[in-house]
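Nothing in this text is a laboratory measurement; each read-out follows from the coordinates by a stated rule. Note that the structure is a prediction, hence the values are computed from the model and not measured.
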Structure I
Amino acid sequence: MPESRVHVFVSGEVQDVHFRDNAHETARAHDLEGWVRNLDDGRVEAVFEGSEEDVETMLEWCERGPIKADVDDVEVEEGNPQGDLDGFEKR
């Protein structure tokens, strides 16, 4: 069972800069489960579930994003791990 779960909303210049692709690769490299998707309002939404250390590493990555991103804010909603996710997907 995963130790930690967060639901994040990332705002700024985060679409059309490969944010989802890079988040997908980074999350998989850290054995996280969850998903990432673009929202109609220009933000990126994601859920990360896994070890506390790996989730924290992913949150730190979200603060920067990929090289072409310009992150203004990361809203984080902590939750109880569900254990119902299988792998990490781009939506």
Structure II
Amino acid sequence: MADLLSDDEIEAEMPDDWERVGDEIVRVYEFDDYLEGVAFASEVGELAEEEFHHPTIEIRYGEVEVRFTSHEEGGITDADIEMAELTDDLR
């Protein structure tokens, strides 16, 4: 099990364009069309399977929202920060 990060650690380590919402880190990615967003969400899903750390993904027209948290630990851990960075690398 990973250790929960402190508020200061989360703030310092969270990638740009991500925000903290309660016990999750969240980013909305924008796309020119719906299918571009669907393709991105699929890539995020493949990454999540490889890393065995699964986000909540919401696909809307022109945007995809990605949320990470470590459910077992009850909050944000290094694994969530790492997945946010890896997700950003897909763009």
Structure III
Amino acid sequence: MAERGLRRKLVGTVVSNKMDKTAGVIVEHLTRDKSYGKYLRRHAKYLAHDPKNLCEIGDKVRIVESRPLSKRKRWQVIEILEKAVTL
């Protein structure tokens, strides 16, 4: 199978799974403040395609860029790295 060029891959935490075949994923990254040099924690929320509805809230997942699947959904869940601990 031919690769479709370089696609971004991100690791984040599932924060929403109420939608059908969609998971809301928060991705955190550190940036350095230009003037003070302090490291700041930033986050972005992505909607990712989860065709089998396997993701649960708290799971750590890897997502990859894809073609637009809906108005805001441009990512796909490719693997679940860690399942959430449920009590």
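From which structure (I, II, III) was relative contact order in percent (Cα under 8 Å, 6 or more apart) calculated, if the value obtained is 28? Write down the numbers at each step before the final one.
Values: I: 47; II: 38; III: 28.
Answer by label: III.
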For helix-only ellipticity at 222 nm (-39500 (n - 2.57) for each DSSP H run of 4 or more, over all residues; to 500) computed as -8000, the structure of I, II, III it came from = I
Computed 34, 22, 22 for Cα extents along the principal axes in Å - originating structure among I, II, III | I
